[in-house]
Structure I
Amino acid sequence: MIVRRARVADVGAAALVAAAVAEEDFLGLQPPVDLEERAERFRDLIAREAMWVLEARGQVVGYAAAPETTPGVLSVGMAIEATARGQGGGRALLAAVQNHARSTGAQNLARGVDRQRPGNRALRRVRI
């Protein structure tokens, strides 16, 4: 799996990831996901250099975003398709967010975590 900065060409695939995860009763998204609205949000995050994608076999299977919502605070959100979980992609996305936070001088990461999901343990412990 590869993590890289998101590009505008990725917004459609990332929106589909968001829609798939929303169907799982994901805390941050509720179905139905408006794909065009989500793509527009992703374009904004890309313009702010605050979004990364996770690729597997050349396909976007996840993403993380960390825009500055308050001075010095990055708000972290991420989603990974069910078939791509448990392979280290979440940790790799978090590492990209942490590196970004350090390079921008952020002091804190704000994150909403669904404690019922076992795979979210790493996100609960993340620090800059």
Structure II
Amino acid sequence: MTKMYLLLKYSCFLFYLSAGVNHFINPDFYFGLIPNYLPYPYGINMLSGLLEMILSLLILSPKYLKIGAWGIVTLLIFFIPSHIYFIRIGSCVPNGFCLDPWIGWFRLIIVHPLLIFWAWNVGKLSFRFVQ
């Protein structure tokens, strides 16, 4: 395995494990980001945090790495409505934080696809290096 691949893999693990834990440590941060047309924001927040933690742990297992990586890609696709919702509400969460609108667009158009590409490459490259 190359050093670059290991860096991609372990940084992806740490990023999503930390993000998942943060859903439990700081749940109020996420409630305003969950579109108001979705029911059970508390459950959605907890489930997404739990899935981020589980999928990040799967990345560490050669046997389940592809499932973990593709699961993260799928989860990120499910998060797209949240990014659109954040832009629609003016990039300002009621009783929460406000950002310049361009940051919401930047996250949706640039950062989010890069996160998907990162997780996708962890899964794709694993096949080449683990076999």
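So the values come out like this:
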{"quantity": "Test item: relative contact order in percent (Cα under 8 Å, 6 or more apart) calculated as 23, pick one of I, II", "calculated": "I"}
{"quantity": "For -0.71 (log10 I(q)/I(0) by the Debye sum over Cα atoms at q = 0.17 Å⁻¹, for residues 36-99 alone, calculated) the corresponding structure among I, II", "calculated": "II"}
{"quantity": "Per percent of Cα pairs over 17 Å apart, the highest-valued of structures I, II", "calculated": "II"}
{"quantity": "Identity of the structure behind -11000 (criterion: helix-only ellipticity at 222 nm (-39500 (n - 2.57) for each DSSP H run of 4 or more, over all residues; to 500), calculated), options I, II", "calculated": "I"}
{"quantity": "Entry that produces 3.0 once distance in nm of label points 7 Å out along Cα→Cβ at positions 28 and 84 is calculated, selected from I, II", "calculated": "II"}
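Throughout, read-outs are computed from the coordinates displayed, never taken from laboratory work. A quick note: this is a predicted structure, and the numbers were derived from the prediction, not measured. Cβ atoms are built from the backbone, for glycine too; each structure is taken alone.
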